[in-house]
Structure I
Amino acid sequence: MCNLLQFAFTLAWTAAWICLALLLRPLSGREARLPLRMAARCWAPGLLRGAGARLEVEGAARVDWSRPCLLVANHASVIDVCALFRAVPVPLRFLLKDEMKRVPFVGWYARATGMLFIVRDSARAGALMRREAAAMLARGQVLCLFPEGTRSRDGTVAPFKGGSLQAAIDAGVPVVPVAVQGAGRVLPVQGFFRVRPGRIRVGFGEPLAVREDGAPVPRQVLADRARTRIVGMLEAWRRKHATCGS
């Protein structure tokens, strides 16, 4: 019963804030700064509190938020998006699955705020998405994507797909590894909206340069480096938790 009430709250809260954001969208110009900041300061905190999630953010000072960058994060739950919206101190856009366009409210908001969509298993669509992402980054915006391609069901970080990181190379902006821990326990992939209170950590790693010795870093090498940094942050948190708990 509690989970049903939380699910109803999530739907109502999301619909209400998205309706307000869409009403105000014409006032915020091309960059859609106002509706994006509403997601970070109103919608996401409300859903995190409603789920009983305590958010902890580490390493944000490592990133120069006055400049564009590509954030790459591990992915274990839909609540990752809330945690990232809240943790990033500037307007944030995501690369989403194309199916999200058809989701009421969420799809409307995503399109209105300039989110990008990827069609799976389409080389042509992938190339177009990379050009759009590079153009977005070149305009000074911050974009986040999940290079695993799907949510992890057991907390294991799957290999990263390097294709989507090409946008950062083309735009000449750094790639920032972002580790998210605990989201999969708060809102697991399995089952119907089984929310459990808990802590969600978001950690920002040192930005990765997309060029070395005057040449672009191969995109798969860049993806592997980002994954290694993220896995390292997650393992460090686990060791710290084990030490504190012993």
Structure II
Amino acid sequence: MRIAVLADIHGNISALEAVLDDVSSRGADLIVNLGDCVSGPLWPRETFERLERLGAPTVRGNHDRQVAAFDSTKTDASDRFAFLELSEAKRKVLGQLPFSLQFAPGVVGFHATPTYDDRYVLDDMVSGILVRAPIDKIVRRLGPSEAKLVLLGHSHRPDLVRLPGGTTVINPGSVGCPAYFDPTGQAHVSESGTPHARYALIDVADGKDPAVMFLALTYDHEAAARRAEINNRPDWAHALRTGFMPRATN
């Protein structure tokens, strides 16, 4: 069985279309979506409608939850933009997405962790940058699991870890947002280092470790960056062009 794993699209329909075209050319038995579908200053409505037509099994990300439950005192600019672009019915769909799913026998997925949609399993913050967490932390954060394969997103950082108990944990990276700054808690950045659209293809066979391909695709990221600029988000524009967050200058 071949599974195409998408995560963290963040309203970037240009990147999404590039990924779906690539999936079509390579073939997949199943496409799954790990959430954070539309939040961002790009094309929330168009992305929602494309995903609706796709009909892929999808779990709810923290930004899907925040767009659905808009709070003007807490919601950030990306969530606010998506909230205003989506109808009430579309926001309701986002809010009702399941927290986690079993996509296939032995294959489970959620956005971030088994119990929280806004924390990390595979990642730690070191000097303000996300890096791979120690294996004992990963095991503790994931908790007991009978799954052979765990799929998660949230950090936008592609990664693949096989745990001592035999479970393989995969983050496919972000389809549409190659870098971000999170000011909450311990402020940090996630940076992929390039503007590519990312996803993963996983070949699953009984009795074998999964074979995993991490794909990084070119697409018209400049058009996405210009869209971010039009919507007054130069930080997003820089991230979309470079895969890095802008650095403060004195």
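Values quoted throughout were computed directly from the atomic coordinates according to the rules given, and no laboratory measurement underlies them. Just so it is clear, the model here is predicted, and its values are computed rather than measured. Cβ atoms are built from the backbone, for glycine too; each structure is taken alone.
Kindly point out which one of I, II the value -9000 was derived from, the read-out being helix-only ellipticity at 222 nm (-39500 (n - 2.57) for each DSSP H run of 4 or more, over all residues; to 500).
Checking each candidate, the match is II.
Of the structures I, II, report the one carrying the highest value of mean count of other Cβ atoms within 10 Å over residues 104-111.
For this comparison of mean count of other Cβ atoms within 10 Å over residues 104-111, the top structure is II.
By the measure percent of Cα pairs over 22 Å apart, tell me the structure among I, II with the highest figure.
Looking at the calculated values, the largest one is I.
Looking just at mean count of other Cβ atoms within 10 Å over residues 32-39, which of the labels I, II belongs to the structure with the highest value?
Largest value of mean count of other Cβ atoms within 10 Å over residues 32-39: II.
A value of 19.4 was computed for mean count of other Cβ atoms within 10 Å over residues 88-95; which of I, II is the source structure?
Only structure I yields this read-out.
Can you tell which of I, II yields 21 when relative contact order in percent (Cα under 8 Å, 6 or more apart) is derived from it?
II
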